[in-house]
Structure P
Amino acid sequence: MVAPLFPDIDTRKRAARAAALLRRQGCDPALGMQLARHVLAALLPPRGATLSGFWPMGAEIDIRPLLWALHARGHPILLPETPKRGNPLIFRRWRPGMTMMAERFGTFRPTGPVAAPDILLVPLLAFDRAGNRLGYGGGFYDRTLAALPHAQTIGCAFAAQELDDVPTTDHDARLDVIATERGIIRPERP
């Protein structure tokens, strides 16, 4: 049997995830401090905007310096709670020093009240210059972003996680902006 000339989207996504994980190896999560500087200089949220972030998982870029800085500026900060598969994320209020609960997939969440974000700082495995994002494959952020169509999205990653072309489907949400330790990328739209 001859392999198909164009592999199916699931195969392409698996290959892209594997490549992205290799690219992320050796990146220093502490580069999140530089990412924070770029976001605060170029993307400072409007006064009163509620932002959701994420607690870094494994070798993800550590955006906690950005979360602390935004909290210090008076922004309400939310972190996601991972629901059962097939559901969008739930966001809970967070503040520095708050007790965090361990969840599935090695994540942590606060115990604060549930709220909705105006701006989402989104983790990812890979991105491209068109604003396409490749996540871990659970679809949690795609469902969440579909439920929050007016929220701004800022993908957070190492610059090394950029791919020429991220395989996508119609259900994959695009990012408005990408922030890395090297700067801000405003996606090119076709």
Structure Q
Amino acid sequence: MKKITLIASAIMFLFAATTHAHGPVRQKTEEQITINAPADKVWAIIKDFGDMSWLPAVGSTTVEGGNKKGATRVLTLKDGGTITEELKKYDEAKMSYAYKITDMSTAKTITHAGVEEKVPALPVDNYSASIEVEAKGDTSVVSWTAGYYRAYTNNNPPAEMNEETANAAVGAVVKTGLISLKSLAEK
């Protein structure tokens, strides 16, 4: 009987320990914007995977592979950081593509829990996204969806790399990008 009680206690302890300890939770940002311009005009602005001139934070872009699956682009941000992305899917007919961040430069280094930690240019990990243009008569609806984890994948993240910071950073990129796209397309 003592053995059963001891085993049951050990199982309860392990269960309690694992329910308290958790790593990051996959986050999602979804934004849509209606643009008073035909879908073909909007798509023409964003369809080139190597042209990110419509995204305000990007200073320049280099690309290898064009609009083919596996193509890579390096975004050099206006603040000097870099983000490398890979094209995962491209569909001209559906006016959409999907991509994934494969590498980022370090924006700064911080000390957290006695350890030097590198804060990436965008405070996320395992980021993937898609963007799509849909015709709605004479207007267009652009949808941009991103999934990601916070940059700090261990427990107890520093403020620079927690979910709130990741969501704010991705939300800002997506929202300003869509507003910029709307402005360009409606000219």
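Annotations
- Looking at Cα Rg over 2.2 N^0.38 Å for structures P, Q, the greatest value goes to Q.
- Value 56, 26, 24, calculated as Cα extents along the principal axes in Å, for residues 49-160 alone, assigned to which of P, Q: Q
- For -7000 (helix-only ellipticity at 222 nm (-39500 (n - 2.57) for each DSSP H run of 4 or more, over all residues; to 500), calculated) the corresponding structure among P, Q: P
- With mean count of other Cβ atoms within 10 Å over residues 33-40 derived as 16.6, matching label from P, Q: Q
Bear in mind that the values in this text are calculations on the coordinates, not laboratory data. All figures in this text were calculated on a predicted structure; none of them were measured in a lab. Cβ atoms are built from the backbone, for glycine too; each structure is taken alone.
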